[in-house]
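No value in this document is a laboratory result; all are computed from the given coordinates. Quantities reported herein were computed from a predicted structural model and do not represent experimental measurements. Cβ atoms are built from the backbone, for glycine too; each structure is taken alone.
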Structure P
Amino acid sequence: MSQGAPNENEIRALLESAQKPAALAMKSHAYYRGKLTTQLKCPVRGMEDFSIWYSPGVAAPCQAIAASPEKAYELTNIGNTIAVISDGSRVLGLGDIGPQASLPVMEGKSLLFKYLGGVDAIPLVLDARDPDDFIQTVLNLQPGFSGVNLEDIAQPKCFEILSRLREAAYIPIWHDDQQGTATVTLAGLMNALAVVGKDKTQIRLALIGAGAAGVAIARLLFAWGIDPTKTIVVDEGGTLGQHRQDIPSFSPAWDLSRSTNPAKVDGGIPEAMADADVVIAYSAPGPGVIKPEWIKSMAADPIVFACANPVPEIWPWEAKAAGAAVVATGRSDFPNQVNNSLCFPAIFRGALDVRASTITDEMCFAAAGALADWGKADLDADRILPLMTEMAIYPLQAAAVGVQAQKQGLAQVQRSYEQLLDRAEVLIGAAQAATDVLMDAGCIPPFPED
């Protein structure tokens, strides 16, 4: 791809490339009837095994768990089982399509948990639009799971649901659209700043979008050391700040409007980007949401994260031509893909392996640091993060997360870094090997070629 404006053939190729996954997804989902099934992990050789795994033998482990609930982690698969839960109110870039229509995404998320993290994830979609109903349902499900991944829930209720569940639940509750996106964005920014040689405490940041991702990114970046007083956030109403009188006090944007933009810069995206070192955008699909001339107004060697899907806020070659030193997007067909799949399977792997009671910002820092450290091996402006297929990154993050949970006193199981690394490598490797065996045996048949 040329660094200047694309020619007609390149535009056609881009459009064809963008449309191809959707067409293949329709065919392959119909052929396989989804992506998941229930697979045994124990041998079945005859009637004797049935009597062990079910009646009458199964009564013994049931009685043991009734007498000592902790035995469930020894006698069942609960320690490696989580739920992926959504109400379908904000799915990918599709909006409110309802719970059943969101099921392909929840199955896909579960696939990634298993293949990249060795975690058994069960997709659950709830017809529960009221936050109270949703929260109570999740709390009622706790006895069967060791964690919950919340997915594709509209704002502002996603903030309330996450906050209340984290307070009330006794298992880790995680919202990937918030915490996962923030973690991988932090990892990418760590390495992008290393590329351009800038100090996190000194940079000026423009954050475009104050939705679930934007709010979580702001919180995590500020906790990491980015100065909120050097930050300007933009939502649909313009720049946030104390000059905005239209933001209700219960909105997450309220806190951002009080902690950022002390100069009360008024306007929109161009005003926020002027003299900024970094712009991070999780807003509306482009192109044209961010204009090249606004990048030209930024500080020297600017960093541009244009992460809207399926089309970034500005095409990468336009950003580079305008002077961007590092450009990242959410797409896999451009360099520097910022994808939360790089971190969420590993974070849960680490949390489950020490039976952590929650997942903290510090555990996210540990994952981001491990991810960024691996990326430094081949660090340059077009490679600030590893690819999803670089499998070594997942055990490394899992081990770092598990160690951090123990440091914070949140773990019910104590394991060394080496033990956690080995366990993650075994479980993730087993999940991938099992898939290979099923494919080789024809139990997962190849997709027929047209």
Structure Q
Amino acid sequence: MDSIPILVLVISFLFFVGVGTAVAWSIVLSSLLTLMYSLPTVAALTTIAQRMGTGLDSFALLAIPFFILSGQLMTHGGSAYRLIRFAKTLVGTFPGGLALINIISAMLMGAIAGSAMASASAMGSILGPEMEKEGYDKEYGAAVNITSSTTGLVIPPSNVLIVYSLASGGVSIASLFLAGYIPGILTGILLMLVASFWAKRKNYPTSRRSSFKEIVTSFLHAIPSLFLLIVVIGGIVAGFFTATEASAIAVLYSFLLGVIYREIKRDNLYAILLESAKTSAVVLLLIAASMSMSWVLSYENIPQILSDLILGFSDNKVVILLLINCILLIVGIFMDMTPAVLIFTPIFLPVVQSLGIDPVQFGIVMVLNLCIGLCTPPVGSVLFVGIGIAKTSVEKVIKPLLPLFLAMLVALLLITYIPELTLALPKVFGF
């Protein structure tokens, strides 16, 4: 077993990240150096460039920029306010009412936008000042916003689940979307329980009880936004269109909704398109870079080497899943979600499949696991968006974050060891 390629890959990647090189270019450069161990320099350069180009040559990947644009249109088109108003009528009277509103709104908004950062930005900007005004600590509000924003990456439509489908060699996107509902909602409920307990302990205020008329009115106002989920997921599950076609429909629907609400105008449309283009460029560059590393891993037979090492450690399903979860938790601390999914899916998926674990279940486990990494320093993008909007620091947010991390870990363990939580809905719909 030649371990030199593994050492070159790991050491060079850590070096480039350590000196401040962007993650995408760290992946490309470390992949190039690893391939140069086996191939001449010109051949290695050509191969990396070719793999980055062909890695993006996928019809399914078109869904990502469309869903990103749809999310931006929904965020700026007035949907966030209507979802928050609806959530407030449901849970405003419970302990930590505004925190619970944040979590439910983030679940709804994250599902519609398909982006944790978009959800964290929208919820933090709207609810953050209101929570401070009501007497909540801003660090507590930031912690709730940061962790709850990640639920939208599990609840469909989710760009990361599309990436996993690509990395896994074709696991059904419809199955993954259906499988994400129960785990995402379960995570949200556990976060709500912890947030409510913390709020009761700190004696945070609650809102007045909403009347039945207010609940119905707020629900009616939120229906057009919620209907997007029915259109997108229902169309995919029913076979009316693919995920990519659904994403294009989502853009059209979101735009028309924003125009009807009179929130999207000519003046801010350019800014929305520009922000969507920037986000799409970053995501697609990460995908291209990660696809090149995935090919290098395969060329150097690294997945098989690591697979043998893991299976050599134990053949117990419980132990192997715990080990993989621990590795992914560590990976999530240092690597963004998209490259982590593309790089580690080819390594771990054959291992779990050999143990009889469904690739759909493993996809949800992997995504939820890496969601925790988005909330942790030093790379956690959602963490830094959340503390930036709240105008606080990582050190101050850590204390209220810890019990919420624990809730996410409990959800992860439940989903890891109870397959029915993930596979029940796909089975009901015949997937």
Top of P, Q by relative contact order in percent (Cα under 8 Å, 6 or more apart), largest first: Q
Given 4.8 for distance in nm of label points 7 Å out along Cα→Cβ at positions 137 and 321, calculated: source structure among P, Q: P
Origin of the value -13500, where helix-only ellipticity at 222 nm (-39500 (n - 2.57) for each DSSP H run of 4 or more, over all residues; to 500) was derived from one of P, Q: P
